[in-house]
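J.: Presented below are the structures under discussion, each in the form of structure tokens.
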Structure P
Amino acid sequence: MSRWKSAVRCSSIPKERGSMVSFAGLERSTLDGLVRPGHYGRAGATGLLIEERRDLAFASVTAKRGKRFALVNAVNTAFGVALPDGPRRATRGSVTFAGTGPDQWIASADGSEAAGFANKVRARIGPFAAVSDQSDARLVLRLSGPRVCDVLAKGVPVDLHAQAFKPGDIACTVVSYINTQIDMLDDAPTYQLAAPRSMAGSFWSWLTASAAEFGYDVIAP
């Protein structure tokens, strides 16, 4: 995938305001009241598996002017991660940095690293980057299944063909008028989609309408 081919920058996913729970553990679902685990759509077929990720913490990272190379070294030292120079993911243990634009990344963590993650990132690389907590801003879904690409093709204006979009690639785009970050996690294929928490209902409506003809299972977290 070529560098910075995305339609929008992932940093444009807005940060929610107000009192929200932390991501220290399994938290209240962004989709409360909208969905329950089970099978939906076409009977007798499961083309898509949907799992909401509630255990991830996020922080946006923007290199300060003239500090990019110092930031690269600091991230490598602090997290053992080589910052991607392009729309790619780099992971070490439970920490991932995804390139979302020139000198911009989204850092994420799960497990024990998720608690207070943005503060940890700021403490370790703050002299070289502006760090903003994004943990309460995102609906995050993991999608897989034999018809996942057919479902995504209904609304994703990105070429997801295996030759164009590979494991570790990310794209920042617009899905059904909603800014969305798409990460390809493996060649099963499995994708992770992140959209603004404030648009969770609209995003869920698009996804389930697109998946209904294939049948889909919502997996309990």
Structure Q
Amino acid sequence: MPMETYSLAEEQGRGYLALPPEGRGPGLLLLHAWWGLTDLFTKLADKLAAEGFVVFAPDFFAGAQTADVAEAEKLVTAAEEDFPAMAALAAAAAAYLAAHPAVTREKLASVGFSFGAAYALVLDEGMPDAFERVVLFYGMAGADVSKSKAHILAHYAENDPFESTEAARAMQAPNLEVHIYPGTGHWFFEHNRPDAYNAEAAELAWQRTLAFLKDESENADAT
């Protein structure tokens, strides 16, 4: 699928749109990690679309990508020098997806990775009626999600220098489900990080994520 643009005040954002085989379905916002909107995330968008979702993955870094941790840190630092602008960019992406003619449900789902997980919660807090389901991959451990109206699924690594396992275990909310994957580190889901990728944990997290997201769409279709 080609990159799509969406309006943001006098500027335009850009992102990757993936449609399901049926051409229509529930909307899902995919929020990339600090590497940028790399092939990993566009291919994941395609994979989620194949499961029946209309997936939009906004590009927070305007085309910039890296596989280097130090460079990724610089991308995040530069992006968050104007946090309100980044939050507005994310909100505009959500609004674009919600208004897309292929989206069949009023409420959206979101899946965020690390840096993207932070913005999944920023959106959930700022647009409390927009999201039905939120999935976090190794990001925002310990965040207070007790006031969220959404169902939240959170995946965390057991050995993570960026996220506290203890904080993840301590998270509590009525609609929160937390999984900690033994023997894993940050980026365990990302097959292009051979130093961290854990195929068994990644497959389990994928199946849990699909079941969680499809519970939303199937229940919605039944109402």
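J.: With mean count of other Cβ atoms within 10 Å over residues 153-160 derived from the coordinates and found to be 21.9, which of P, Q does the value describe?
T.: Q
J.: If relative contact order in percent (Cα under 8 Å, 6 or more apart) is calculated from each of P, Q, which structure is the one that comes out at 33?
T.: Only one of P, Q returns 33 for relative contact order in percent (Cα under 8 Å, 6 or more apart), namely P.
J.: Still on this structure, please answer the following. Which structure, out of P, Q, was FRET efficiency 1/(1 + (r/R0)^6) of positions 81 and 97 (r between Cβ atoms, R0 = 25 Å, to 0.05) derived from, given a value of 0.45?
T.: Label of the originating structure: Q.
J.: Here mean count of other Cβ atoms within 10 Å over residues 113-120 has been calculated and equals 18.5, so which of P, Q was it run on?
T.: P
J.: Of the structures labelled P, Q, which one yields -11500 when helix-only ellipticity at 222 nm (-39500 (n - 2.57) for each DSSP H run of 4 or more, over all residues; to 500) is computed from its coordinates?
T.: This value belongs to structure Q.
J.: Out of P, Q, which structure matches 1.16 when Cα Rg over 2.2 N^0.38 Å, for residues 89-192 alone is calculated?
T.: P
J.: Quick check for you: by FRET efficiency 1/(1 + (r/R0)^6) of positions 105 and 209 (r between Cβ atoms, R0 = 25 Å, to 0.05), which of P, Q is greatest?
T.: Numbers: P: 0.20; Q: 0.90.
Greatest value across P, Q: structure Q.
J.: Have a look at P, Q and say which one yields 34 for percent of Cα pairs over 26 Å apart, as calculated.
T.: P
A short reminder: the numbers here are calculations on the coordinates, not readings from a lab. Values in this document were obtained by computation on a predicted structure and should not be read as measured data. Cβ atoms are built from the backbone, for glycine too; each structure is taken alone.
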